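Undergrad: The structures come next, written out as structure tokens.
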Structure 1
Amino acid sequence: MYVPNHFKEDDMGTLQQYIRDYGFGLLVVADDSGIEANHVPFILSAEEDGTLGQLQCHLARNNPVWQRMQDGARVLAVFQGPNAYISPSWYATKAETGRVVPTWNYLAVHAEGSARIVEDPNWLKSHLHSLTEHHEAGMENPWSVDDAPLDFTERLVQSIVGVEIEIETLTGKLKASQNQPKKNQAGVKAGLEAGEGVHNRDMAKFIS
């Protein structure tokens, strides 16, 4: 991913939080068999030990891609936050010089690392609990894996395989009009807040 300095986000704590906030990511495998991408929910495990953390996800056992990761394949996990079209009409400098063009603002995090396939039922159960509890935390009546019949969840566990990725590099890009003068940034923020785009208001929050 191309990341100019003014769009670079290199605070590891911030990047890890972005992964937690936008955890439905893209798992990319590239080898002699080709390139394949799968859309899966991830859970991040990060300790205060200076490492970048581990990503966990799971795949259907019937999905053959997991077999391509059995020998510690290097993979890429891509996480994307809000994104929005930026109209030149929002720039104050449009009236002054006319030297403006459209662009796109967005948030993206790339995590690269070595994958490990996990088939241990206890690991898989713990993973499913962690993933579910993370997303159910804000619910009025949180659902638990334990709420489902045991024989039902046992069969489901048998139908999946786990993937654990030791993060080796973490790259973040937040393109939020940082390269524009303050008056243009203010115009973009106001334009996004007033717009009807799906992610406009979420993107506006990232503009100072």
Structure 2
Amino acid sequence: MKKIKAVIFDLDGTLANTLPLCIQAFRQSIEPLVKRSISDTEIIATFGPSEEGTIMTLAPNHYQKGVSDYLYFYEKLHEICPMPFDGIEDLLTTLKNKQIRIAMVTGKGKHSTHISLKKFHITHFFEFIETGLPLGPRKAEGIQIILDSLPAIKKDEFIYVGDAASDIIASRKVGIPVIAASWAATAEPETLKELNPDELFYNIKDFTNWLYTKI
């Protein structure tokens, strides 16, 4: 792998343990509207599109209120995840100081992404932020937009860092190296391993130490 000049991060499960927060916010916003309980599995099965897509699937007759309530609860319950994973802010600071370009491509919707980045006080690290859409996954498209925005950097000088199988698939589709982040409790390392990421890390310290040898 060449020297890395740009790092693109996922958000949920990569920068912070936000998935339990997402699930709780979905449950509190959607269950009163559809008048039944919704399981974690049912919620997670809708992931890929942004949160608006989840609400479109689980509460299609209450879309506007569902989205509004979701964002209300997502912000209100954010103390479930008050800060990024330990070591992430130090890593972002070091990358910034070394003039490594930093971007984000997440499946989250624009509003919840900005709520979390603001709560974590890390918005300023990201030069480009591409978020998800209600109608379906767009990670490969988002990554391609970042690549097009940084034409002086070759594809093999980027890495994408994400915790999901879809992150590996999207990175392969656009042709950049991909690092599997398996440090969240919600990660599925065996699934990630089967997709042959360029590297797989079980903790942020090991990832950080590896990355510092590549920049």
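Undergrad: Please state which of the structures 1, 2 yields 1, 7, 16, 20, 20, 16, 10, 6, 3, 1, 0 when P(r) over Cα pairs in 5 Å bins from 0, in percent is computed from it.
TA: On the way: 1: 1, 7, 13, 15, 15, 14, 11, 9, 7, 4, 2, 1, 0, 0; 2: 1, 7, 16, 20, 20, 16, 10, 6, 3, 1, 0.
Label of the originating structure: 2.
Undergrad: To test your reading of the models, identify which of 1, 2 gives 32, 13, 8 for semi-axes √(5λ) of the Cα gyration tensor in Å, for residues 49-96 alone when calculated.
TA: Value 32, 13, 8 for semi-axes √(5λ) of the Cα gyration tensor in Å, for residues 49-96 alone corresponds to 2 out of 1, 2.
Undergrad: Here's another thing I want to ask about it. Thinking of 1, 2, which structure, once helix-only ellipticity at 222 nm (-39500 (n - 2.57) for each DSSP H run of 4 or more, over all residues; to 500) is computed, gives back -8000?
TA: Derived from the structure labelled 1.
Undergrad: Taking 0.30 as the value of FRET efficiency 1/(1 + (r/R0)^6) of positions 153 and 177 (r between Cβ atoms, R0 = 41 Å, to 0.05) derived from one of the structures shown (1, 2), identify that structure.
TA: Of the options listed, only 1 reproduces it.
Every number here is computed from the coordinates shown, using simple stated rules; none is lab data. Not measured: the values here are computed from a predicted model. Cβ atoms are built from the backbone, for glycine too; each structure is taken alone.
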